[in-house]
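FYI, it's all coordinate maths here, none of it is from the lab. Please read these numbers as outputs of a predicted model, since none were measured by experiment.
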Structure I
Amino acid sequence: MERIGAYEAKTNLGKLLERVSRGERFVITRHGVAAAVLLPPGTLVPRDLSEIVAEIKANRQINKLEDITIQDLIDETWQQ
């Protein structure tokens, strides 16, 4: 997922929206820190909260976090 600064996103919003409508995704950053994500419509599928909690609990038992930061997990999730 391409990262783009907030000022550049504001300046080129029309072009970004056109690219997003073709399926591209962008992380908008503010001072180098992720602040928002631009995704095509329908990208996110609503899920039941209990399903998400169960998945997290199962993964905690399988995958013990040691030298992984929260930012590493976020970056990995958005790359998928």
Structure II
Amino acid sequence: MAARIRLKQLPGLYAISRLEAGHGIPDWADGPGFVSITRTEDELSITCLQERVPASVRHDSDWVAFKFEGPFAFGETGIVLS
């Protein structure tokens, strides 16, 4: 039988922002709540509480975030193994 994975909805609404690839990480990106900062050769993507994202930044808002309740082993299917 597969392990049950529980999800927890995080409070607040989130935004996904897209900045130019060479842009530094802005001060507004870090703070309370879930934060994900990902840099590729094409862009810098930041997911954080939407109240922190300046109106001048290109973003998509009103996202709801969930987290898996763990801990999980790295080798568990769907965690790092995939």
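Worth a mention:
- Among candidates I, II, the computation of relative contact order in percent (Cα under 8 Å, 6 or more apart) that gave 24 used structure I.
- Label whose coordinates, when helix-only ellipticity at 222 nm (-39500 (n - 2.57) for each DSSP H run of 4 or more, over all residues; to 500) is calculated, return -14000 (choices I, II): I
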